[in-house]
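Some structures are shown below for you to check.
Please treat every number below as a calculation from the coordinates, not as lab data. Since the model is a prediction, treat every value here as computed from it, not as a measurement. Cβ atoms are built from the backbone, for glycine too; each structure is taken alone.
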Structure P
Amino acid sequence: MATLTRTTAGPAGTDGDRGVRLTIALAVLGVFVTYVPITAVSVSLTTIGTSTGSSTADLQWVTDSYIIPMAATILSAGVFGDLHGRRRVFLAGMAITVLGAAIAMVAGTVAGGLHLLWVGQAVTGAGAGLLLPTTLALIAHAVPDLRARARYIALWATGLVLGLAAGPLISGTILRYAGWGWIFLPIIALAVVAGLLAALRLPESKSPQGRRLDWPGQITATVAIAASIFGVIEGGQAGWGAPSTIAGLVVGVAALAVFLRVEARSASPILQLSLFRLPAFRAASFSALAALFAIVGGLFLLSLFFGAGQHLSPLEIGVRLLFVNGVTAVANPFVGRLLAHRQPITLLAIGLGLGAVAMLLLTGLGTNTSFADAAWRLTVLGVADAFMLSAVAVAAIHAVPHHLAGMAAAANTAVRQYGGALGPAVLGVVLSSRMAGGASMVSALHTALIVNAVVLLVAAALCVATSTRQPALS
């Protein structure tokens, strides 16, 4: 077992090195490609439902069929990158993304293409699962200096947010002129460009020392993540007493128990459980879950409210969400500079606290809320998201030795995506339960936003407790 001490040792190279800059650019493009489909598809669900005659539950699986494979493959991607090379895994992720998006695009041209769309989304999600931790690990390996790395991870987070922001605008514009299948064409084009650039110019990097494939850990982790997310989603759709819900949750918990036992005994674990003895890594992991629970869940609530509550078009929804994601993208470089001089766990606490404030401010939304009144509230959330998304990744990677950066990136990403999957599922249950009890959509929205605020405040408190025990970066 490796000794867990923070280090800045790493591969040779400087910030000005052309290879490093290209690596950073491809990492940012890679994470952009993985997040465009999430919001591009979400704001297109009404159009897809009308075209295919699908139920609300069927449409929910259009999104979930992307999220589950993505979350389930993330931990494996970290090990594959360490052993076989991050360039190879990056190329594989892009190739799988192209295949999945092509299948989804074809689904838009055939009658009753919903099930084929599910398949395409699942394949694309698996590609995204390979790309997410790999892009972060590429940065961690290429830039060992903590201050420089913090700036570049903030830039990586900007790519993530720009993907979320671009998705609704891309799909909203395309849907004005073409069928829903065409929303996947830009994803194919971007993935092809990224893959070609990586094949020609991206240097290979590995961290094979002490690593080998831990198949029992890989399998049990995948089953635990996929089954538990399935159980939560089914609970929101079929009810918490439904056989499918119970089966998913039981299998998920059982697989998690086996995974923990396997990893504790493994000579080369997929996830070193001793990482969680580090207060900063532990706080960053819980905060990653809480932040993405609130961010993705909040975007789900807002998209639903603007569509069903204010009856806006997909493009109009996308414009409003720019005040979240666009502001986050603009604020990320500023947060990156702060991360070079301040403990990331402290900035993460600030972001989580501001996020809670933003959720409470959004309870001021109503069916007749003006564009301007919504915009300033959404802007506060955008600033909070910039702190959360940048700082949570930096905090996790800074907490571990350089040679475990890939493992930390994969673990943090897996937890983030797990939170991102739980957010819409749990908050959707809160929303539907309140409305089933006779509450208006506005009142139900406010309740769900308050739940989000509480989750963020708990995570912020944990970060504050951790930051008081850590010195500032010098």
Structure Q
Amino acid sequence: MVLEIQKAAEEIAQKIGEEKVSKEKVHRMAYSRDWSPRNAKEAQLPDIVVVPSTTEEVAEVVKIAYKYRIPIVPFAGGTGMGGGVSPIKGGITIDTKGLNKILEIDKENLTVTTQVGITILALNQELGKHGLWWPHDPESKPASTVGAAISCDNDSTFGIKYGKLGDYLLNAVLVTGTGEILRLGHRKALCTSSGYKLHWLLIGAEGTLGIVTEATLKVFPKPQTREVEAVVFKSISEAINALKRLLQAGLSIESAHINCKRRLGFYTHAYREKYKREPDIPEWAAALLFVSFNGDEEVVKFSHNYALKILEECGGQKVKEKEIIEGWWTSKHTLKFEPFKQKWPDSQRKKKFGAADLGIPIGRIEEAYKKFLEIAEKNQIEVLGMCVYNERPNRISPSISFAVFVDDTDPEEVKRFYKYVEEMSKMAVDLEGTMSTYIGDGDRLGGFNEYEHGEALKYMKKIKEVFDPQNIMNPGKKFESCWIPTGK
């Protein structure tokens, strides 16, 4: 394989330019991992890093890799938590951030066509000049790219109003595992009943079907104003029922996040550390609901006041400290992004953040929370807490972060973390939920995910073979696991 790597590097340099190809170890180190907990002392490096800037250049790279049967791993911002960008079989890493040009902003039809290596922050900065925005808004937006959002199908703060990637993606350009350039759809229309919706196959595919290079997305007029509120409840179920009532009333909610008592404790701890006084939070508070509204000023003001009335009728108590609300919003939207540092306050003195990202039926979230605490304790993993995000328009649609702390300088603790992920994932499926809602399979759930998909996993493999007959596109992901035994 060493000879093939050398030949491939030379041929790629001839095709796309030497300045876009690197074999230097110092460069390759930057592409060795993402945010997923893994042994801090171990690194899996690609053999070659390439930074193409056009779809055609990506196709040339893939054709050469196909000829020599060399693995290809796409890399974007490196902010994922599932090991999706780890080059566990070496090969070629394609840094997609060279694909960073906006190709068209269509204000009349409310779409943007862009190369996918542009960061979400940069995309929205440009859209903002036209009075538009793309509401897919993860905390990692200064580094996370459009392509990563598509490939991981990750969550957004504003999912309960605007949805997930399937609600945005209109068409895409894919370079398949043979180097063929394939346009999946030409539409700017959101709805279609013609053919198969192949562009949706790319959502959550994690680069296993090919490299997405361009996408056309639905965008929205930038809202005029926004108001954010925080309310505490006596239980998680009470908070969920209150959110149900808001939706039943017909309110258009921009975001709705329910935090457990443990996460509430982090917000109050940060408040005490900063202001040197106790927040006025009742002892009985076991859940914290953050909710926001956007739109025209009069509509937002009415929605905010009417929502607060309903939430109090449902047993909620308004959080008086605006600083706690502002702290939450800041943590979502305006903190400077620092790779490999967890987002919680420095006062927590913690090194690493990990999570099981589960979809749980609405009526079983309280049960899942109790099992979460039991499973974490059993595996000697320190609990950070649970947050229930909602990711489909106008409905309670739980995408849940069951978050913990992991010391990745301790290999045994990393192993215990993935045992925790295994048991949590099995629990989710047993509760008629899903193993992953925003991280993806990566190199952690592959193979083991047969527990959820059953015989359907075989059909997924056949689909991959159509797009990637030599299995060179991000091998070792989605169908294999580095951490969890299969066949259980």
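Relative contact order in percent (Cα under 8 Å, 6 or more apart) computed as 17: which structure among P, Q? Of the options listed, only Q reproduces it. Where does the value 21.8 come from, among P, Q, when mean count of other Cβ atoms within 10 Å over residues 181-188 is the thing being computed? Structure P accounts for this read-out. When distance in nm of label points 7 Å out along Cα→Cβ at positions 125 and 373 is computed for each of P, Q, the one that comes out at 3.8 is P. Computing P(r) over Cα pairs in 10 Å bins from 0, in percent gives 4, 19, 30, 27, 15, 4, 1, 0 for which of P, Q? For P(r) over Cα pairs in 10 Å bins from 0, in percent, the value 4, 19, 30, 27, 15, 4, 1, 0 is produced by structure Q.
Can you spot which of P, Q the value -10000 was calculated from, given it is helix-only ellipticity at 222 nm (-39500 (n - 2.57) for each DSSP H run of 4 or more, over all residues; to 500)? This figure was derived from Q. Identify the structure, out of P, Q, from whose coordinates mean count of other Cβ atoms within 10 Å over residues 173-180 was calculated to give 15.8. Comparing all candidates, it corresponds to P. Can you say which of P, Q returns 3.6 when distance in nm of label points 7 Å out along Cα→Cβ at positions 109 and 133 is computed? This figure was derived from P.
Out of P, Q, choose the structure whose coordinates give distance in nm of label points 7 Å out along Cα→Cβ at positions 157 and 245 equal to 3.5 when calculated. Source structure: P.
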